Structure 1
Amino acid sequence: MDNKLYYKDSYIKSFSANLLRQDKDEQGKWYAVLEETAFYPTGGGQPHDTGILNGVKVIEVEEVEGEIRHYLEEPVKESLILGEVDWDRRFDHMQQHAGQHILSAAFEELFGFTTVSFHLGKELITIDLDIEELTEQQAQKVEELANQIIMENRPIDTIWVTANELSEYPLRKQPSVTEDIRLVIIPEFDYNGCGGTHPYTTAEVGAIKILDWERQRKRIRIHFVCGSRVLAQLHQKQNAIKKLSQLLNAPEQDLDTAAKRLIDNGRELEKSLEDLREELIGYEAIELLEKAVPSDRGKIVGKVFQNRSVQELQKLARTITNQSEEVIVFLVNEADEKLQFVCSRGTIPTISMKQITGALLPLINGKGGGSDLFSQGGGEALLTGEQLLLQALELTKQEIK
């Protein structure tokens, strides 16, 4: 552990070290191995550090077969390395990781809820609790206790122990390793095995805010933020609230009422529009029936539309056949270099709409289907809408004969 400076002092921002070796991995990515380093590698739920080595960007840090590899944009040239850790990223990770310890310990102390996994993301942190339900009241109590621990400015200590010494501490869970065991301790509150970086005191965590939770299989996943991320979330949400207040012309405390009123009005308008569409389709059906062409075994309605929805064509065809039992309907739609069509008939004609659709589909390299009474299809615009309609009418004459 002597070469891991982040364990000696997690606040080390810059350091110098000798370059032990430089190489490419199996994917051809350059990496450097140093005599010692302050760069934290990915592990224990905490992401890796970034920064620079002799001015070259460190884009990833991993521990592979006992050595810490600093993956670089390009190889370094000197053997004496000056390293600088991206401190904003590191301190953010320290805040989030320590905040996770505090929140998990608060869940366990108040309700006995055990944390089974932890993920530190770029914007949010999550923990999975070994429970199936969580109430608003429970979440609020846990958040209050966690922030109380932060305000008390308790020390966050780290010590190295042996496996035999573990029984001396009230651990939340047993460490996954049996050697080089590192405990992170918030006295009289949390004792936990952890290899991550943490601030010196709980006050440096700043604050903890639970944002949401969801069911994940038989567990509850908590979404939360700590430290500077709390302010970032507040800033983001305040901007959203300000914009909504202006859009809805309502103060913050009345936004929910204003939004509900707007949604209700929208639903009423949508219902009115739908009623008007139904009425218009009814009038359109009457007009098309009046222009129907008589045939040997009924009246034929045929028309080509542009950019009508298939749903509207279906509704129009059904409305027409509901008004006349002897009608045969062919409606074609031209849209975005595609052709769509609907075939329908009343109860008197015996012609099969399914068979006619089957004959039309190869002409447009299309797909579709239906029943003898009602069928539809669509495909490429290999013909014009008028040509497809004429083909349908010709098939109808042949079938009637």
Structure 2
Amino acid sequence: MMDGAFNVIGTSSWMTPELEGFRDAVRRFVDSEIVPNQERWRKQQHVDRALWNKGGEMGILCADIPEQYGGSGGNFAHQAIVFEELGYAGDMAFGIHVHAIVAHYILNQGTEAQKLKYLPKLASGEMVAAIAMSEPGAGSDLKGIRTTAVADADGYSVNGSKTFISNGYLADLIVVVVKTDTAAGAKGVSLLLLETKDNPGFRVGRILEKVGQKGQDTCEIFFDNARVPLDNVLGGVEGKGFAQLMTELPYERTILGVAGVAAIERALRLTVDYTRERKAFGQALLDMQNTRFVLAEVKTEATVARIFVDRCVEDTIAGKMDTVRASMAKYWISDLQCKVIDQCVQLFGGYGYMLEYPIAQMYVDARVQRIYGGANEIMKEIIARSL
């Protein structure tokens, strides 16, 4: 990682001395455990399983989960720092974002027994978490899912398939979106906590070959009478799945905004450093007016995005982040991320198209930000409904 601060406005409004110390510790962890392994993870298409245990020992997997459930007892600022430091290092392999999202589903929507059973295991890295929403025929339209769960005396039999499942290859616990009542529409959707170990009806398909984020395992998964205990319906009651999803999605979309701003700030720093050193026509690229104007625009946009996302972090800490503003953060920042990185690639010239240069890797990694977590078109529809 490069020395110095990335944050374009200096210290964020929500930072404290304690959080600065936490950031330093996270940065050291990222530098020692993640940065040296990034290329190897891209080739094997997943991180090492041991990384999850190391993350648990470090206390970063569930940094904002209460200590009574095995978490680190921090707030969203702690978790945001983890996402920022991963972004500043250019890491898109460690699926801690999804892991944290699942932990919050259980914390906010689960029964007390579910919290006590699963949250300590997620915090320690004993279990890796995933969430299975998308299907071959249903993505942003969650009401269109076809995976079913039928109850009998011993539990649920789950049948169907899911795709684009982040952490799917290593997952020990998956929140699966299912239809428990196929005739009830949205009220027939439930979330089940499915353990993958020793579950013969569960199968992981291939790790999907993505355009970017190659070190992050993204899989197809299949259920052929996979078994889930009756008491593993999230929250203990069938039919609440759609409402639970709508309640928890703002947390996910705020995370995407935080990660997006970190990527924008990194792209700006990389490009300023490169254009300061690169010579053309007898002068540094940064001394040319076009370069200076482009980067002036980028710094302005990065500053606006940082101030906005800092407010989102503050409101998430205070429990005031709403669906509309989370949708704004997700769509606007991910659009800006792709735009900024594209402009930075242009300033790198031919080298910007070489994957050995971090800016090129950022270019291919960024594109999916506008798709997952709810496509940006869906975000605009959510915002439009608030008009």
Structure 3
Amino acid sequence: MKDFIKIENPKSCCGCGACVSVCPRDAVAMKEDEAGFIYPSVDEALCVKCGKCAEVCVFTQKNKGANGDPAVYAAATEDKDVLLESSSGGIFTELANAVLDKGGTVFGAAWTNEMSVSHIPVESKAELEKLRGSKYVQSVTGDTFRQAKKLLEGGRYVCFSGTPCQIAGLKAYLGRDYEKLLTIDIICHGVPSMKMLRDDLAYVYGGDLSEIDRIKFRDKRYGWGTKGSILSGSSRTKYDPGTSPYYFYFLKGEVYRESCYNCRFPSEGRQGDITLGDYWGIRQELIKLMGEADPDKGISCVLVNTGKGAQWFKSIENNLHLTLSDRKSVEKHNKQLTAPSAPLPEHRELLEGYLKNGYSAFREGYKKHFKDHVIRTAKNMIPPKVKRGLNDFLSKVKG
């Protein structure tokens, strides 16, 4: 047994924070490296060498995911206001509401006043707006694992949402299942660092970051897709792969932490009771089975992985436009359900350039992709309904 956690290879740490939470002496803290990625650092003056931080590491907890085939759905909330403020179909909000209705607490990722992303607890439906929407950066879990455990030990309902590695970290820290705990993981491509995002915001926004109220990576004002906004007071700055090197490289999968390319969770079963993602490429015939669902406002794919997840999902079915689907259809446009993101040849060059020259490396590399920007812009001009019709036609031709 190791005396305490030692990260000798960045590929072997996902930054989930379980090691920080489990330490009885608060001797472990997450600290940023040169690129802004967070890793555990041990204060040996406080450490009693109990080994708990090493034992709880999710990269040593093999084969802990859900087994069997999940029930798969295409779904969207009937609440038009929630749908507009959600990245895809608004299913997280519906599940969170169900937990809050039982007097529970919901944990998820939120923007902080320091323009970073951290997990926080909310206990009212009015506060849920803080947790809605995609945050394409790593969230710091802080002491939320401990908060969740305290609530569960007190008999409260808890909903905890996060990336698969964060849910795995929570479960490893808790050490056992709790009847009143609902876990929700997302279909995750990978996470860049907060430092990279702040540098990018300074470049795209061009002003004092303290003036920014919120970043919407997926702004439904522009439809269901990858067009976003930086919100500051009454102003709205366009934020998408055509204006942001960070966003562009995120979608290409070139700026994630090293462990994301070594992620074991796609192959070892889902970590959450329920998995949520975008139902990209959904077929027209499936949409027709969803009643009055508007595919241009977003549709979620929902994987119900456990019996507990099935009970919670059943409790919200009456609030949804819903139809059964299958995992193969969802996997077609969500490759991270079967394998981690693969590092492209530019990944190492881009990271080394960032470490050496800072954000200018992103800007210079971005200029080389002018053709990609033109193609993406042209694709974004095609109406979503036309895209779906074309995808359906091509599927039938291939099938």
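What follows is calculated from the coordinates using simple rules that are stated; it is not laboratory data. A quick note: this is a predicted structure, and the numbers were derived from the prediction, not measured. Cβ atoms are built from the backbone, for glycine too; each structure is taken alone.
In table form, for the structure just shown:
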| item | result |
| --- | --- |
| Computed 1.5 for distance in nm of label points 7 Å out along Cα→Cβ at positions 126 and 142 - originating structure among 1, 2, 3 | 1 |
| With helix-only ellipticity at 222 nm (-39500 (n - 2.57) for each DSSP H run of 4 or more, over all residues; to 500) derived as -15500, matching label from 1, 2, 3 | 2 |
| For relative contact order in percent (Cα under 8 Å, 6 or more apart) computed as 9, the structure of 1, 2, 3 it came from | 1 |
| Rg/Rh (Cα atoms, Kirkwood Rh) from the coordinates reads 0.98; which among 1, 2, 3 | 2 |
